[in-house]
Structure 1
């Protein structure tokens, strides 16, 4: 059965439509989450509330991946899955398409992007595929998303880019894998791959620090990022080596470099060498890492100590809840629920049989809640 946009809008809760009354009587925007999905009618971008109600859906020309909210404006961006050729700017209130961005010739999007704190610049991870190098594209959002330049990502295959809480530093997870659109998603350099985590000055692209793994872990592709307000930065990985090997899949930045974090052996094995999303909770003292191939969500302390895990079939999307210390989680099965390690289970679980939720779930940053 096809998904009807009007039905989704009607399904939104009253708090979603009316907003939430703040302590001073001001109207505050309720919690919002942007994700990609596949429905009976094709690929969609979907704006959700914490209960899993959809405020709107918007058609995508292909499979979506990551997303970003523009601070200070009622805009959001959905990025294509790599090798992607679109990034759609959408009206956050209605889902109406405002603009479609395409990468310059010789580039493709890698699925993620982020904004500067003032909302003026959009940063996008891209592949200079003939040059076999990664770049961070720069778009002037205040001038119709005009392409204004790019930075070297100082690595190959940049996947997620994240603006750190200092408002100045960009963290870039360089997966280390060479790809070319002529060969689709084929990985061309597994024996020689060189993953890295690069910290760049967001103003001029200067490399401030680069972190690499021990040579024996060079097949550990660094992909997704999360940081808390104390600048504690974690990166989650996907292993491209032999399946019988079970290396650690989570690392944090320390004064001496990348510190690897292990789960107990049975959990490490069950993670199936693949992490999908990583997210801190709203207080920054708890980290969740999804492992969709292992049907697990794992929980870690802010120091990187393994705490617990729960089962969620094909669970991948994670984002912090705004009123509790838990997470909203989505799955490719259409399931969606609120997750806390204390209960070690998903609560308020619901299933939308017409939606297969994609890899990521992006929470509206509080800085973006007041449109200009």
Structure 2
């Protein structure tokens, strides 16, 4: 049986990647591309074909979430969104509380499409605000100003039953006080979910070699201030960078972090699928033009039990709830405490960086702050 049938809480998610943007942000290392012209009919048909191909192979699934990411999916015509959702529902059963998210940028042109996406079936919008002051928005290469962001957020909250927006912090020149003021302003807008990411300088981006990441001590202070303020506003962290009111957590992201099944469609999309008891890692071709040609769109790799264990730990320890021990055993055939047994685990538990709690292994708040260091010592 599929994971979505044996482990409903882990979910079966569908991710659709729309690779096009109006401009490439200088911090972005996602598979996004700027094109003068996009053949909308050809892209719609190609994505529909990929849904059909996947359905023929996977058989029955109960879809817990659908996510249109990018790139900038709010450049996708609403009728394309509607066609893709209809085709997914044709092949698979949609959970009665299925979450359907679309990422959007808050320019006035895209905001005008919100009602079209809602009519198509989108019930959750994720808005890429990134900053609430014009100077930093310009430095981040964004095409909107703070006024447009606030107007788009107001419209989104009036149009969709659920709404998230993103902010980037630890920006150049930002201190704790200025970030607290900006975050307080964001919390006053009444969000039920916030994604708050520290600025990282990725290889191959325009920022590499030009912009420096925040010093370690400042980054730690900013992180701690973020956790404290969001928790105080009723949006505790359920994952390192994501905060939500109880019941408003992203079902789609939880499918990733709980190591459920997810199908990736579109250029550069990744998936993790269970077929005949084996877990496959899938990766779709990154070039938009190459992907659209239909040739060699997808590669797949059979994951070993150790690879599955490693991925499950890397994802699950990002969550406040941690890694589910019984689910780990079902996935790998080895008890979690046995697979991790060793001096590193004992040391981190003694230091209260990792805690056992009702069958879960979780990183403490202090542990999540240094999670990469913990994983480097824990994993083989």
With distance in nm of label points 7 Å out along Cα→Cβ at positions 126 and 158 computed for every candidate in 1, 2, 2.6 is reproduced by structure 2
If helix-only ellipticity at 222 nm (-39500 (n - 2.57) for each DSSP H run of 4 or more, over all residues; to 500) computes to -11500, which of 1, 2 did it come from?
2
Hey, semi-axes √(5λ) of the Cα gyration tensor in Å, for residues 254-341 alone derived from one of 1, 2 reads 20, 17, 10; which structure?
1
Which of the displayed structures (1, 2) returns the greatest value of mean count of other Cβ atoms within 10 Å over residues 198-205 on calculation?
1
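Coordinate-derived values only; no laboratory data. Not measured: the values here are computed from a predicted model. Cβ atoms are built from the backbone, for glycine too; each structure is taken alone.
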